[in-house]
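Following are the structures in question.
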Structure P
Amino acid sequence: MSNAELANALLQACQQRGVMLATAESCTGGMIVAALTDIAGSSAVVDRGFITYSNEAKMEMLGVSAATLDAHGAVSRETVLEMAAGALAHSRASLSLAVTGIAGPSGGSAEKPIGLVWFGIALAGQPVVAERQLFGHKGREFIRHETVRHALQLGLRALA
């Protein structure tokens, strides 16, 4: 399925379940919410997208703690869990998709290589879930595209 088809399927799943959706995006810079809002009628279920590229934005817009960022960094399980929870807390949504990662071409390290992306999924009334993916050093465009695809798939899985 293409990203457009996945986005359409996620919007339909949200509509069928009466779920509003929010995104909290770092490495994708709004590409997930853009994929959703490219589709006519998406305003029925898309509440908002938080583009939190900087640590300051993560703290101010989503309530990610400075202590978490200091201890674990922006690209971490702990941070993405707080991002996903914060997107729910600061919106009308009952489903949030959060992503933070290293799209490159620079910025990677041995512990956090280029292509590492953390995903957070929060569904109201359920524990927030995090998932780690390594997309490899295959170029910024590839990593961001695959991040959008995987986030949309995770959203569908959460509502299944």
Structure Q
Amino acid sequence: MKDGEKVVIAGIITSVNIKATRNNDMMAFITVQDLYGSIEVLVFPKIYHKSNKNILEDNIVLIKGRISIKEDEQPKVIAEEIEPLRSSEFKINKVYIRLNEDSWNKDIEELKPIFKKYTGNNPVYVVLSNSKKMFQASRELWVDMSKELIDELTDKIGAENIKIS
């Protein structure tokens, strides 16, 4: 990423540090964490005034802003907009697929193009039919839930071998 590039991040606010500026306006330094790590977000007075009700520890938020990259410092995000995220907007489902233990390696290779076509944040679990062993597929095979994904998986392995929870 380049300095000044627009970004959109979503995560949970893990810390909030509110400061007064020289003009006695309020601003915040917040830390936002997602599945991949955490980043500091600077919230200048104008945005803080509009968004302070959303800037609370443990709130899950969507932040639009610009990346700030300076030498010898960790990258930061300069917030331009902070909105709450409702749990219904980012519900994570687990996708369980049942494969035959004898041929699961071959079967998963055939399913990879489908998973990659619908890349997303929903984990995929493989359950081996004979032994009931289960493992989570690598992150690159996680999917974005959609009717089309389920239709393609159903065509390939049958509805009885798919479970969403």
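Values quoted throughout were computed directly from the atomic coordinates according to the rules given, and no laboratory measurement underlies them. Given the structure is predicted, the values throughout are model-derived calculations rather than measurements. Cβ atoms are built from the backbone, for glycine too; each structure is taken alone.
Taking mean count of other Cβ atoms within 10 Å over residues 5-12 for each of P, Q, which is largest?
Checked P, Q; max of mean count of other Cβ atoms within 10 Å over residues 5-12 sits with P.
Matching task: 1.3 is the computed value of distance in nm of label points 7 Å out along Cα→Cβ at positions 61 and 85. Pick the structure from P, Q.
Only one of P, Q returns 1.3 for distance in nm of label points 7 Å out along Cα→Cβ at positions 61 and 85, namely Q.
Work out which structure the value 5.1 belongs to, where distance in nm of label points 7 Å out along Cα→Cβ at positions 21 and 117 was derived from one of P, Q.
Of the options listed, only Q reproduces it.
A value of 18 was derived for relative contact order in percent (Cα under 8 Å, 6 or more apart); which structure in P, Q was it taken from?
Label of the source structure: Q.
Match the computed value 2.1 of distance in nm of label points 7 Å out along Cα→Cβ at positions 45 and 149 to one of the structures P, Q, and report its label.
Considering all the candidates, the number was obtained from P.
Hey, Rg and Dmax of the Cα atoms in Å derived from one of P, Q reads 14.4, 43; which structure?
Checking each candidate, the match is P.
As an exercise: helix-only ellipticity at 222 nm (-39500 (n - 2.57) for each DSSP H run of 4 or more, over all residues; to 500), calculated from one structure in P, Q, equals -6000. Which structure is it?
Structure Q accounts for this read-out.
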